[in-house]
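Structures are listed in the sections that come next.
Every number here is computed from the coordinates shown, using simple stated rules; none is lab data. Just so you know, these numbers come straight off a predicted model, no measurement behind them. Cβ atoms are built from the backbone, for glycine too; each structure is taken alone.
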Structure 1
């Protein structure tokens, strides 16, 4: 969670509000010894922020058992 001061909030409120709405991560404001939070009311779909990684192995865990790694790595250490 991001923590800011009231001065930072005042100078950048629109960008901070957009950030909370886009990411769903609350922002905490420290005002003296008290704390306030800006949190989104609607739940954010966290899966929309996932990055596609086509190089990742797709399939079931049973298929991973039969993968041969002998040609991929060299375990002969000096």
Structure 2
């Protein structure tokens, strides 16, 4: 919603807004082994498992195991 609001306010160009919306729509497809990063890109890691309520457990590259809502993570692009 924030990306759309920024687009409407003229702060975000159409291409950037579309990219954000498309990346967020992919979040529902996470599965074990998928590489992910936080929305700000400050942490990255791998999905360990998907919980019955839809949250995901992921292991950060630092070794910490974290639980998050799928919409708070982005799939990392393969290099």
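Observations, loosely collected:
- At a computed 1.00 (FRET efficiency 1/(1 + (r/R0)^6) of positions 43 and 59 (r between Cβ atoms, R0 = 30 Å, to 0.05)), which of 1, 2: 2
- Here Rg/Rh (Cα atoms, Kirkwood Rh) was derived from just one of the structures 1, 2, and that gives 1.33; the source is 1.
- Here FRET efficiency 1/(1 + (r/R0)^6) of positions 19 and 67 (r between Cβ atoms, R0 = 25 Å, to 0.05) is compared for structures 1, 2. The highest value is that of 2.
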